[in-house]
Structure 1
Amino acid sequence: MNVSIPDVRVGEPTVCGGLFVFPLFGGNANRLDYLLSEEAILLGMVVVREVSAAGSVNELLVDNGGDKPVLFLEGQGFKGAKQDRVVRSSVLVAGRSQTRIPVSCVEKGRWWYESRKFKPGSCCPPSLRHLLKSGSPGGGTNQSQMWAEIQQRHRRLGVQSRSANLSDALDTHRGAVEDLQHRFSCPEGASGIAVALDGKFACTDLLDKPETLARIWHRLVQGISLDALEVRDSEPQPCATSISARLYRLREKRWERINSVGMGEAYRAQNDEGELATALVVDGTLLHLSVSVAN
């Protein structure tokens with residue numbers, strides 16, 4: 001089947017060295033009322049914890065005690081419990097429900113309780129988000145490949161981490177990351193972004209409405225910054241036309257429905273060039289489209 005991709009206009013990018021961030025205007029004007037995971041946790045409406053005392057590397061338990069659905073976005077990080085994790089695919093958790101969500105580990109060297117509950121962390125960088133998608137459809141990722149990439153990143157960036165924790169790269173380069181965050185403000189009215197690094201397309205996130213992008217902006221740019229730390233000026237420079245062409249080609253992809261949890265349906269599409277796309281559709285409306293490519 002085909003996922004209905006809304007008409008999107010690509011704006012002019014904000015540029016810093018080899019990082020290009022293109023705003024995407026348009027979307028579905030979805031009226032679904034939901035909270036984001038970090039908001040719901042901070043309000044005390046949602047608790048995220050290990051699935052049991054023993055824990056499971058690839059799953060976390062979400063207890064939504066509120067009436068509203070809660071959106072857990074692909075790449076969202078969580079800190080604490082037995083080890084830090086990131087959400088593997090976007091999930092909308094219904095109100096008044098318990099749901100196991102798919103995650104991957106981003107902290108190889110720890111498997112003991114630091115806390116009983118998780119708190120929100122930063123977003124996964126585009127390069128690692130591609131690994132989240134690259135396992136079998138609806139199945140797990142190559143966890144060993146994820147750990148290896150984090151350790152290689154730490155070596156390249158001069159990061160010392162006792163537990164091989166991805167977030168230690170953020171802490172080590174906090175000043176540079178915050179500088180990038182100041183340079184990249186959320187584009188008013190945009191409902192998504194496309195990112196290019198070192199002259200190459202890296203990822204796209206298209207949300208259902210501008211309010212959602214604005215609410216995740218701070219953490220989203222944190223994740224992008226971890227990739228941008230390794231990039232300088234780039235040639236050739238990407239343009240809005242090339243981004244538009246990529247989005248248009250998504251309409252022609254053959255989408256496969258995959259196993260999902262929570263509300264709505266999950267879909268996946270890929271091509272021979274290493275591009276992977278996932279989509280969360282709720283009541284016929286695209287809630288989150290994510291596209292990434294291999295390094």
Structure 2
Amino acid sequence: MKSSEESRSGLIARDGYAQYNQGVARLYAPLYGFKDAMSCAGMMTDVPIVADGDIHRFQPEGDKRANGWYVFFGDGGAFGNWRTGLKENWYGGDTCQADRHKIQAQVKAAQKALQDKRKRKQHQSARIAARRWQAATATTEHPYLVAKGVRSHCLRTEDRNLLIPVCHGRQIWSLQIIYPDGRKRFLSGGRTGGCYFPIGMPDERIWLAEGYATAATVHELTGDAVVCAFNAGNLVNVAAHIRERFTDRKIYVAADNDRVGIDAAMQAMNTHNLEGVKWPDEDKADWNDFCTSHGAQRTLEALSR
């Protein structure tokens with residue numbers, strides 16, 4: 001039989017363990033709540049959440065790139081998706097109004113610090129892009145162009161890689177680099193949002209397209225100016241700039257036939273008063289794919305309908 005002293009020691013030990021568990025629960029409850037809120041918003045991730053007050057990027061489930069972000073302070077934070085524009089603040093259950101205002105201010109400060117850092121990196125990448133573009137060689141041939149059946153429209157090569165300038169107005173902000181095997185990448189940290197590559201001189205009609213091969217195909221078939229936005233997520237921003245510059249022109253989107261491409265093209269049309277959206281009647285195809293499969297005449301007819 002245990003002595004009263006032993007029983008008392010056991011009680012203290014059990015109480016201490018219970019207090020420890022309660023402390024752990026209080027510590028992790030906000031973390032679990034924050035992760036649950038992210039999951040409910042479609043921002044599921046296995047990335048560990050760090051309560052350091054810095055903005056962290058991650059790749060949400062189902063997303064092809066690291067478009068997700070979060071900032072967590074332990075008792076509150078925020079998260080979002082740069083591609084979709086999602087942004088949500090989150091607070092622990094016992095967070096008072098004063099603390100909520102404090103967390104909001106912390107989130108804004110973290111976002112501004114990140115934006116300042118990104119702008120510095122973008123300007124640095126722009127200087128690198130300009131130097132590399134000037135040193136590159138004008139070209140009319142490249143394995144990627146041959147594979148896609150399109151011409152070079154003022155493109156250059158660096159070693160064996162094709163370079164496409166990523167511009168806004170007269171400023172080169174970055175480069176898209178296309179390797180001989182067709183792989184693509186942009187300069188690290190370079191600006192792409194709202195940037196584009198124009199092909200041809202604007203006349204009565206202007207087209208917007210995602211990739212270079214599609215833009216070159218549409219230009220070569222129609223003779224119209226085409227603006228390459230590089231990806232679907234950039235169509236809306238590029239449409240805003242082109243519509244602002246060419247208020248009296250008819251602007252169409254030569255969309256890719258996939259959900260992301262069509263949705264982005266329709267959003268660009270509805271937001272910026274474009275004339276229309278046209279996509280090939282072949283699932284998962286862009287206009288370059290369609291032209292390769294069905295020939296120039298049928299493609300031109302489809303674009304003209």
Structure 3
Amino acid sequence: MQSTDGAWLPIRTVAALTGVNAVTLRAWERRYGLFKPVRTAKGHRLYTHEHVELIRRVLTLIERGVPVGQARQALAGEGPERKPASEPDLGPWRTWRERMAAAVARFDEDALDEVCDEALALHPVERVTRLLFMPVLAERGERWQKVAGGVAEEHFFSVYLRNAIGARFHHRHRVDAGPRLLAACLPGEQHEIGLLLFSLAAHEAGLRALPLGANVPLAELAHAAKRAACSAIVLSSSVEPAPETLSRELPALVRSAQVPVFVGGLTAERQRAALVAAGALALSTDIDAGVQVIAHALGVRAGGR
């Protein structure tokens with residue numbers, strides 16, 4: 001399997017992204033032939049993002065009761081009726097998304113509160129973020145181009161999420177331990193919902209996020225990170241940055257920051273090569289996976305403090 005985006009991942013990163021430890025990954029490869037990583041000259045395994053998605057599909061099968069020894073056969077099954085249901089369609093998630101979308105279309109804040117309260121009473125915030133908030137937010141981003149009033153819907157839902165998540169982040173149980181992260185949106189990025197969702201998920205994983213909000217000049221961040229004693233800088237962007245942001249400003253930040261600089265969001269997927277060339281560490285649009293990668297890089301066991 002070739003890397004479609006030029007990014008090869010060591011086994012420790014794959015373990016952080018999937019939650020499957022390295023010993024198990026090697027066993028799945030040897031015993032069941034579920035995937036075949038590339039080997040370096042020294043014998044180290046390298047994986048692709050396609051491998052990560054395959055491993056996640058195997059985990060979904062296991063959760064549904066399929067023995068790992070039968071996973072390869074199940075993955076090769078032909079016909080849509082034999083494919084495992086995607087996680088967002090399992091359990092109540094589809095119903096919650098439909099109810100939330102209908103509430104947004106009616107501009108009904110009370111109905112939104114009801115869905116949020118139900119979901120958060122049963123599941124951790126990172127799971128609700130991944131399977132409920134982000135899919136509905138993405139649907140609003142597509143809907144505004146097609147439906148009259150869609151722009152108003154998107155703004156309504158964005159403000160609702162910002163207030164709800166901001167309040168939850170503000171009233172979180174504060175901890176003194178754990179690496180501190182300086183979190184900011186790239187210049188030109190006006191939407192801070194993803195940043196707030198990341199900050200809340202990072203807190204749940206034992207990281208202390210310090211969110212600065214939207215459209216932050218990169219020249220400010222190295223000084224702020226030093227004064228706040230941050231162990232890393234995390235940038236979020238879903239819009240196309242100005243050329244000088246990636247070619248000049250980001251490399252300057254990486255050189256001066258003296259801590260790792262991570263970039264997540266659509267920009268991390270679209271501009272991965274430019275981010276790597278600047279010395280930054282590209283994540284993806286998956287907030288939970290990004291938190292795991294950062295926690296692993298900083299020596300924190302994601303998912304607990």
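Every read-out reported here was derived from the displayed coordinates using simple, explicitly stated rules and does not represent laboratory data. What you see is a predicted model; the values in this text were computed from it and never measured. Cβ atoms are built from the backbone, for glycine too; each structure is taken alone.
Thinking of 1, 2, 3, which structure, once FRET efficiency 1/(1 + (r/R0)^6) of positions 119 and 271 (r between Cβ atoms, R0 = 35 Å, to 0.05) is computed, gives back 0.40?
Numbers: 1: 0.40; 2: 0.90; 3: 0.60.
The read-out comes from structure 1.
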Structures 1, 2, 3, by Rg/Rh (Cα atoms, Kirkwood Rh): label with the highest value: 2
Relative contact order in percent (Cα under 8 Å, 6 or more apart) computed as 14: which structure among 1, 2, 3? 3
